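Values in this text are rule-based calculations from the coordinates and carry no lab data. Remember, predicted model here, so these are calculated numbers, not experimental data. Cβ atoms are built from the backbone, for glycine too; each structure is taken alone.
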Structure P
Amino acid sequence: MDSDNLNPGLTDQTVMKKNVPLVQHSIENSIEPIFWINSEGRFIYVNKAASRYYGYSREELLAMMVFDVETQFSEDSWDKNWEKAWKSHKKEKLVVFEGYYRKKDGSVFPAETTLNYIEFEGEEYLFAFINDITERKKAEEALQKYAEEMRRSHEMKIMIENVINNSPVVIFFWRAEHNWPVEFVSKNINQFGYAAEDFTSGEVLYGDIIHPSDILKVRNKYTGSLEAGLKNYIQEYRVLTKSGEVRWVEERTFIEYDENNTLTSIQGIIVDITENKRSSKFLQIQCDLGNVLAFNNNLQDTYKQVLELALHISPFDSGCLYVFDKSTGVLDLVAYKGLSPQYVENDSHYNANSVFVRLLMLGKPVYKTHPEISSMTAVKFPPDEKLRATALMPVKCGGKIIAVLKLISHSKNDIPEASRSSLETIASQVGVVIERVTDEAEFNKKSNDFQNLFDVLEDFLFILSPDGCIVHCNPAFVKRLAYSKEELPGMNILELCARSQMLEAARVFSDTAAGKRSFSDIPFLDKNGIAVPVETRSVKGEWNGYEAIICLSREILDRGEQIGI
């Protein structure tokens, strides 16, 4: 008999109730509004930022639908337009677009919306990340105004330049030539390490700072927009700062033509979106971590997913997850990726007193090259692995080290500070995941062993709630009383006693529940009304975390009279 199904609310609901807040934590404190939307267009989750931006309470938003806040939808045409939009989002999976949103006070603000279509357990959802672009829109308006009036008023030019140069938005005027020579760039280009004169002198072309891996994409977008006669477009790509650092930028380009449709000028703005990219990536990692925590109870799958999540952090592309044996202190490999079988064989087990384990028990992250790590472990690794930057990250739960992440890069010798920070944050949260599934696996093993004993026991073993209802019973009890396994759970134990002995049985149970009695010889009645003489011993205890009375009855085979009902 499956004990998990006999007392609803004591297992799955308890686990979910415990884990839901941890799932929500990954997105609850984002500085940007976040929504989960179901296929009907109704909000099923909103974070604190959503309430703050829109002016509604969380309860109000959860009673609303998309058309209540997004101006492109109206209630009158909702069904038709939403069905069309949903099909499009389902097909594209990831959609980024600009729109306008209505607050509770009636005001409207522009935002860039990122929608992720997700399927989970047969249900469909949209994960919506709202980025307020009010300041960017203001900068675009300032650019338009600047382009119109810069030659008319020197005083206005200086004022607008001051506004622009103190904003994160960098303005460019480009010539329509190879690699886009720069006619003008705002002075705040210095945030990328360059002086405006580096570009206007011709020493540096704009194409020179575009990341080599992105330059072809940028050129294709530019030429494709010209061929299509577009007047503006948006794209994201990477640029190199003067010091060689890689930054992500969003470029908004405005193309002007004369009355003969001849190209006259190319203007644009770029905004550093590196932190947004990192936040978005980290948020996805957090969300995935929350899903692992809430919905995955398989031990090996959880280990693999924890490692996979950690490997989202650049520059790591391979690694291992180790877990400490609680009784021996031995460190064993439980998951790996991107490493050869020989490496895994040599690196799969460390004794509690090994140098490697003693180093990790200091509780501090270690960032070194892989050869340096290898020299500490005295373990020989295949020379053709070509492993470089390596991180050893102790994973803690309740202040105790329970596991270790070893993450490795095949391409980089150094680990950036931002990556270290992200890794340390992830490591601080996966401990509870590993501890939970490890404990549950151990508990399930013990439960299975107990269930096997429960099932083969010839005596009658049954569990009662404090009010006398049968919570669980073994097959011998079910078979001997001639009930089905579905009938006994939920019945009160007094229902199995003869009417003539009901009052006595009630007194006996009351004393047992109070801890005053542990023995009874009141017989049971089987389903056909035949008495089953037994001796029952009871003890108060716990079952699935709740108070219970655990009873063991043995049939007395030489006292088989029938008692009338």
Structure Q
Amino acid sequence: MAFDPAISYAMAPSNSLSSQLVLALSCLSPWTSASCTPACKAYPGTADWPAPDVWDKFNCPAVAAGWSTYGFHLENPLSVMWNNWSNDTCLPNPDYPCSPAGYPAYAIDASTSEHVKLGVDFARKHHVRLNIKNTGHDFHGRSNAPGSLSIWVHHLNKTDYHNGSFKPEGCRHNINGNALTVGGGATGGIAVQAAGQRGQAIVGGMAASVGLAGYTSGGGHSVLSSTYGLGVDQILQLEVVTPAGHILTVNECQNQDLFWALRGGGGTTFGVVTALTIKTYPSPKMTQWGIQFVVPPSAPFFWDVVAYVFSQLPTLGDAGLTGYFISSAEDNSMFGFKAGVGGSTTILDHDTTKVAQLLQKMNETMQHRWSGTGVYTAPPAYYDNYVDWFEVYQDRLSAGGSVLMNSRLLGKDVLEGDVAALTHALKTAGSTHAWEGIPAYLIAGKGTAEAKPRGGSNAVHPAWREAYLHTLAINGFGPFDEAGKKSLIERFTTGWQPMRDLTPGGGSYLNEAFTYEPDYERTFWGENYERLLRIKRKTDPTDVFWCRLCVGRDRWAEQHDGRLCRV
């Protein structure tokens, strides 16, 4: 007699263990009958609905794989790129606790200015803490607020090109030159591509994932800044939703105070930018040039060489060189540099002759002063336009850690002045970096000094108009490491004091700076702070907008659980 699973099931006692086993086996058989199929699909709340840990196991690999990438956080309405600003409340590690406590309670996916207005009006009416997020790239955590209502502006990303001229609303005159209007959620990458399709370039950052509105709100440096000025200097007009819920167009002809404040006064302060119009320029040809100022590893004169190289950077900048330098006392495998000062540099329009002559003189000086040192260059790479260059060299570093930064702007007078004081300040500040060394970005100079913002001025720190170098330190700490965080804050506070002393009345780049800066008002805005505060109090008397590094923050304080309370 042939085996028939249906007969075997029918002959077994219904209440026996054997019947259950036979039923289970029969339902795995290729001859399974319809009686083995559940009458209903699993449904939330029923016993057969997968348990939470089953869903977690399903989702976790994708989250863990994406956590260290910019793209994961950029496309998520809540997640931010640096763990310390969510207080490590939900990391993709099964050994760590996970809760929503470090994130907003609700989020609005805004695709119009009216959506933004609804969120602002709701927060003001119900006294709810308001948060604004685009990409989550912010190094100060301004795109996350625990227990808040968050407005996600990421899908406000349309673009509109203006060929030949642009007429600001309410003005009788046109502004000559090409321009690009982008939504308040547009990234630098979107703007680069939109301009590039017209043979144009924009003044934007190195990371395609950075939101253009947030970037310009703090100034915005670029390899094009030494020619055209800061990103904020390019703004012709903005649309903003104010704390009162008004949708305003601001420019040199109307709402001039807000126009001034929004250009450099910081984000999450005066309103939500829902659109901005910026200048574009004919795309330059780009030459990428690797330069290495070599120093023997652990050489006792390492910091003397660094100070010398930095002192020559203004001259190189005036000759057309721009780019990013990283010093390291040891060979640096992360960036592929030997010990010394390595530079990933750019020259516009393919003329390297003058820079090459200056580098030759520097090589002779270094070899004469310090044994085993010298200047080496890689063969230059040539690109016909800005977009092609950007596609190769844009920032693709990782996210997902706990990071703090520190910075200071240095002008020619400081760099070419007291060498001993410069060496001491760089050495002390460099000891706080992730390795012994200090990055320096040659992204200012003639272009930032001679920039002519619409309306006569904007709110960025006046130190930008004299700066050549943006020097900085970056360091981090592990999950749940409060002692490590406290230690790093103390090191940044004391270790960068010589840099502050070197530049009395000077400042830092707001978007890449020390969140716990002792004198933040002067450091980030200088003499502009008083006017910014007056505009803040007039525009937002009840502090609908607040962040830990914003103008007028002193009336509120964030509690341990993230709740915002009056001081």
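Below, the figures for the structure above:
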read-out	value
For 113, 71, 36 (Cα extents along the principal axes in Å, calculated) the corresponding structure among P, Q	P
Among P, Q, structure where relative contact order in percent (Cα under 8 Å, 6 or more apart) as derived comes to 8	P
Mean count of other Cβ atoms within 10 Å over residues 102-109 - highest-scoring structure of P, Q	Q
Label whose coordinates, when distance in nm of label points 7 Å out along Cα→Cβ at positions 118 and 326 is calculated, return 4.5 (choices P, Q)	Q
Given 5.3 for distance in nm of label points 7 Å out along Cα→Cβ at positions 78 and 462, calculated: source structure among P, Q	P
Highest-scoring label, criterion being FRET efficiency 1/(1 + (r/R0)^6) of positions 478 and 526 (r between Cβ atoms, R0 = 30 Å, to 0.05), among P, Q	P
Parent structure of the calculated result -11500, given that helix-only ellipticity at 222 nm (-39500 (n - 2.57) for each DSSP H run of 4 or more, over all residues; to 500) is the read-out and P, Q the choices	P
Origin of the derived value 0.00 (FRET efficiency 1/(1 + (r/R0)^6) of positions 70 and 502 (r between Cβ atoms, R0 = 30 Å, to 0.05); candidates P, Q)	P
